[in-house]
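Asker: Following are the structures in question.
Values quoted throughout were computed directly from the atomic coordinates according to the rules given, and no laboratory measurement underlies them. In this text the structure is predicted, and so the values were computed from the model without any measurement.
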Structure 1
């Protein structure tokens with residue numbers, strides 16, 4: 001892995017991992033409501049458009065449109081166990097997705113702009129998580145952990161470190177159905193950034 005430096009796991013588990021890195025699919029993620037939908041499905045499990053609309057304070061028509069966009073891009077799918085028994089369609093996150101950033105050299109200017117918007121939306125979420133960590137960490141009774149470090153790495157070693165992190169994620173990953181009592185959905189973030197002036 002070289003410039004594929006962005007990773008997001010969607011419904012990971014023991015299933016075979018499927019990499020998504022095409023700009024058309026990633027474009028579907030560059031919307032705040034769609035990210036909220038994926039987060040809700042990931043933390044609370046399958047839901048209908050009506051249920052999601054109520055929780056996310058949106059109308060059902062708007063939710064249905066965004067659900068179709070996420071389905072078309074391959075991020076969510078019909079839950080056949082639930083949809084078969086009722087009139088409403090139930091949605092779930094596609095298991096085992098490994099979402100990667102395409103190499104910059106392969107992107108058009110428009111695609112770079114879309115990924116820039118996705119980065120901005122993710123950064124807003126990351127800043128909120130960092131704020132919560134700073135304010136709530138002492139009272140979290142072990143539910144919040146963090147670490148910072150400074151390493152001197154080559155570009156190849158940074159890629160190797162990133163791959164090892166992804167393997168560690170996969171080792172601990174399990175879906176909601178496989179979760180044991182006492183588990184909670186935990187957001188994990190990792191990035192490596194040069195801190196000197198050189199590019």
Structure 2
């Protein structure tokens with residue numbers, strides 16, 4: 001599991017615990033360990049500003065190295081397990097990147113902003129990696145998310161459909177009227193209906209997956 005810019009905080013741990021309670025071993029990866037090993041923020045404006053500083057200091061190569069290490073950790077303990085990567089916000093963008101790693105079976109990008117516009121640390125937008133992605137990938141967005149405007153969602157949807165016209169491996173899912181952060185109960189943008197649908201996607205209970 002890959003966190004928001006707020007680090008491995010109480011909500012991130014609660015998601016990992018919820019997955020574990022469903023029988024899925026879960027590991028929350030501290031993406032900002034190089035600049036803030038114990039980063040654990042709330043959701044106030046000052047927390048967001050601090051989290052963004054650490055996000056801006058994180059590169060795609062670092063993200064991929066960290067997720068690859070997490071995959072190896074899981075492989076050593078659960079050799080038969082199918083490895084899924086799930087990320088939210090910046091962690092969603094990181095999950096998109098991680099979908100290109102060997103050993104990842106399914107990546108869930110929940111409202112990962114900037115995928116069609118940039119890549120952490122520089123380079124072509126992360127969307128350019130699509131031809132290298134062999135895993136299943138589910139990209140989930142809210143239509144009321146100001147950080148991922150309609151033109152960004154359209155660019156992502158078009159790119160996914162070009163690589164996988166049938167939409168069986170690369171999925172694009174939108175939830176009407178859901179804002180950025182709709183999965184997180186600790187945020188003002190929490191949307192109970194969209195969150196419930198998102199959990200059905202994660203747990204494989206929704207027919208769109």
Structure 3
């Protein structure tokens with residue numbers, strides 16, 4: 001049986017939804033600026049200029065708020081990535097174009113990568129952040145795959161790209177050795193190209 005939340009939710013009204021989006025935007029901007037360290041409902045409330053009770057009126061709890069904020073940040077990153085993927089290019093060319101956008105931290109998107117570390121550090125509490133990230137990125141990667149491929153083949157290649165790019169991001173954030181990552185990226189691009197040429 002699901003426990004009754006301590007505060008009612010702001011669902012069903014345009015005004016409530018607008019307020020919820022405004023609060024989510026404020027909390028998301030705070031996360032982009034300050035990262036995940038010491039994130040709490042009270043910190044989120046300060047960032048949004050409200051109280052934690054108001055946040056609990058609009059969100060199911062701190063994990064729900066954090067998860068929605070991370071989804072919004074990932075949507076921004078995805079929009080940036082998809083903007084450089086030229087329609088009609090090969091999948092290999094699209095993969096090559098992704099890396100400069102993924103590693104760019106100009107808009108504070110480093111927090112997305114911090115979430116993966118948090119999920120690894122405390123999987124019982126934060127594994128959903130990594131799973132949500134994989135689910136959110138997987139769809140666009142599948143859509144980039146050639147339409148002639150079977151669904152199974154699309155899944156295999158999308159998972160290879162997703163896991164490898166995530167590894168590159170971890171290496172970039174921790175070691176910052178772009179030359180080695182470029183070597184790995186070249187190998188990934190060749191692997192994807194071989195998949196495309198295999199038809």
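Asker: Please state which of the structures 1, 2, 3 yields 20, 42, 31, 8, 0 when P(r) over Cα pairs in 10 Å bins from 0, in percent, for residues 81-144 alone is computed from it. Intermediate values should be presented prior to the final figure.
Answerer: On the way: 1: 16, 22, 26, 28, 8; 2: 25, 56, 18, 1; 3: 20, 42, 31, 8, 0.
Matching structure: 3.
Asker: Now a separate question. Among the shown structures 1, 2, 3, from which was the value -11500 of helix-only ellipticity at 222 nm (-39500 (n - 2.57) for each DSSP H run of 4 or more, over all residues; to 500) calculated?
Answerer: The read-out was computed on structure 2.
Asker: With relative contact order in percent (Cα under 8 Å, 6 or more apart) as the yardstick, tell me which of 1, 2, 3 scores highest.
Answerer: 1
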